[in-house]
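**Q** Please find the structures below.
Only the coordinates and a few stated rules stand behind these numbers; no lab work does. Keep in mind that what you see is a predicted model, and the values were worked out from it rather than measured. Cβ atoms are built from the backbone, for glycine too; each structure is taken alone.
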Structure P
């Protein structure tokens, strides 16, 4: 069989470009247009495709090499029709039929071109599967960079779980809950409005109006960018083909590149009634079908605690069960302690290290069997909310048909440029791994779109903030004190109590705190946590400070307005720096 030398084709103005990935190995079978290597300059990254099909005999480059037009990449052993074509080329060269045949034989490979795509109803340069925050951001960014984009979403409107049945409707209800709780607290300050009168129909309508307004806006942005939107469930049928099953029938989409933004789903507990509407997940809980007299929340994570706050504020008596020995595992215990003190006074019971062993659905309610220290053997509740976490949808999209690797948990492993093991298929958001946060997904979506468009981009975040929109709110970013202890990292801690903040006292928010962790040697900020009113808004300053490499002195010398909650960050930094006068 014939061996063909595959070389770097014409790559425009680029010379001495670094090889950042070698995508094949000796013995691999490659197809025409399959990517062989990835190059990255200071302006862009690009994949070099194979102009031939065959088997890799020998690599001529490795990661870190610098290459230019004409640099040999590998020796390819042509097979089948490609072998016959290569032999014909060699014969033509021997007969002296000119430089054109010799160029086609290998060294002067054609410039990168679109792969041969399967027949389909639609053709896209970029297909995005999933239109949550990460997905629509990726689609819009790719369109802005000149790509022809098809965006697939299983919900009737754009926005995915977050907008339709997650982040946005829950925050609308949490705002309502916060106001109701604050109004009740005003009685001790001399203002008593009495018990609130609830109109659930209006509450639901207002929540849905918020969702509709944002969804309408997204539809307008997609139309403005000429992004083709398909509604339905999408599954891969090959490395360049996706099929969408929707209300209007089946549509096939052929694509050059794909971005998987398929998100995650609520985890169900085995053994619970599946067809009883009184057993809710986070989606059905947001429907507010009724406010039960007694509600059991299974799961003491962020979602469980947020929904508990909503239902309690609207009149339900709440019991919360958590299998672990702490609430909100992963958050700083000092922050959780502030929340725990508040909800201990509100909820009927908080049962840690307790599990639900069964739920017996009866006409008079849900009779729940519990097992744990201090837990009653059985309790009756009007409704049960299951909030024990989320699972990725990686195994539900036919990824294997596209050759995309799915790990045992359902996540899709990716590199810093959001590439899966299939070079032209990218993945972002919940489906690539924790933290499962919309704001992480949006940044990953932009990276994927930019890399596809040939730009130099990668996801390298020094900190990703987390927020629990409970009452009080909790927010943290970077290193926590617990993580530092587990990893043996020495930190300098500074905690400013909001009881010393005039603004917090005036708002009745004196139970809060701001906590900063610094490197003892350099003074640089390593992590931050805030418990109290508006913590989710306040944490952004700390994220920026960490990203910019700020130290305690930088934060302390930044003049903050007084009196504000934001100045508690500066005051905590002053405490670490040794210049505080407010304590």
Structure Q
């Protein structure tokens, strides 16, 4: 038994380590990285199991200590919990797990738990496990839940949907956690009692056969993962101005690429849209043909003319190009999620084909420093220094920026004032604007909350920074041209800032988003060189570059954001 068991333990430990490393370096989800990645119970329990298996292999035939058996029991319980929770609550939600490779799912959620349980049964503890020790095993899962809820309240990210307080509320999450704790307690007792019972009854020949069967069945299960009738594949949609992957069943072999592209063209499901997932590809776009050159690794994909249409009304060439980049990005990343595809040649009748690789969407090494200088007004306006003082009094300008110069910050402040007061937005302090400045009041927020929060008024095109119900700043913004839709729009709702990044990079749209403060998936407040007086973005709330740093400093992770 010793040799076969050591082989099974070695193979399983190696499988776990490789699966975790591969998943960590799979760049399919920008949110499940760093601390988030290691906050998955799946990752933690599997790493603990790998360490235990390696220790058992290294010790060989030497007698095990009571402490090692206690740790083995704990590792077995935690992977048993991983397998049961996955099977009952998560197996139909792979996109929420961020495990984007089918064999990784199989290895970490099925094979590893099965191996640890069988290992416990085949080679039970040398000494009886006291019931109090089994109870102590529960300390880690309970501490994990507490850690997840505390950290989630700070960063507003939860590794599992059933622990998402922002989605379900504390009452529902805590009630579910109590139910899980009771189940875990029963599992802990079962692991301890079963080990104790088997420890008093040893069947060496049966155990040896079971170990060999374990090694063979684990290999067979892993080998079978990619060759079943269907296997899940990654489809790249958008959420705001970043990618969001979802899973779709694809043929295990054969025409996987065209099937994936057809799923992409079909768009996100209604449930996915409700969760904030959209697409830049116009509805009704058709796939005309596809082919793949195995020698060059280039997939040629031909769409009908609708692919290049601007589905939403755009007013500038730059916005039209940005929209096309987004849809091309969805195609390129979906196609290159197949390892054999290195590049994608996109063609549309009547237009020159374009060949793109993932590297074309990579973040540049250095962000530029764009400068914005407004054109001189084409008509007379009021004295600029006087206008600036009035704007500062009304919170449209910081008090320290009164300089008598018609700069971009002043133009953007005038636009915000005009938008809030229902005037034509041209950024010039003409007679009507000057008259209104003399009688206007500081903007009032729609809601009265304690602490700092942000209101985004999409209709007016104004962002309010509010502290204890009092507006501190009113800033011009341009939100998504898709309205309420998740397709290039800015959906209304109540959110919280969950991530800040001084120089964020929008992968699908290949554009810098300086001073980005994300409130939901890929939707963010961020600076931009062009903030027109109409909805123009692909979903985010654009801010003037002169104001973006101030907004970035005002918000914190957890700051409420109200989008109206």
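**Q** Work out which structure the value 2.6 belongs to, where distance in nm of label points 7 Å out along Cα→Cβ at positions 267 and 419 was derived from one of P, Q.
**A** Values: P: 3.3; Q: 2.6.
Label of the originating structure: Q.
**Q** Still on this structure, I have one more. With helix-only ellipticity at 222 nm (-39500 (n - 2.57) for each DSSP H run of 4 or more, over all residues; to 500) derived from the coordinates and found to be -13500, which of P, Q does the value describe? Each step should come with its number before you reach the end.
**A** Values: P: -9000; Q: -13500.
The read-out comes from structure Q.
**Q** Quick check on the output: 4.9 is distance in nm of label points 7 Å out along Cα→Cβ at positions 75 and 483, derived from one of P, Q. Which one produced it?
**A** Traced to structure P.
**Q** On to the next question. Among the shown structures P, Q, from which was the value 0.10 of FRET efficiency 1/(1 + (r/R0)^6) of positions 307 and 443 (r between Cβ atoms, R0 = 30 Å, to 0.05) calculated? List each step's numbers first, then the result.
**A** Working: P: 0.65; Q: 0.10.
Traced to structure Q.
**Q** P, Q: which one has FRET efficiency 1/(1 + (r/R0)^6) of positions 11 and 187 (r between Cβ atoms, R0 = 30 Å, to 0.05), as calculated, at 0.00? Write down the numbers at each step before the final one.
**A** Numbers: P: 0.00; Q: 0.75.
Label of the source structure: P.
**Q** Any idea which of P, Q comes out highest on mean count of other Cβ atoms within 10 Å over residues 171-178? Write down the numbers at each step before the final one.
**A** Details: P: 18.9; Q: 14.4.
Answer by largest value of mean count of other Cβ atoms within 10 Å over residues 171-178: P.
**Q** Here's a follow-up. If Rg and Dmax of the Cα atoms in Å is calculated from each of P, Q, which structure is the one that comes out at 28.6, 98?
**A** Numbers: P: 28.6, 103; Q: 28.6, 98.
Here the read-out was taken from Q.
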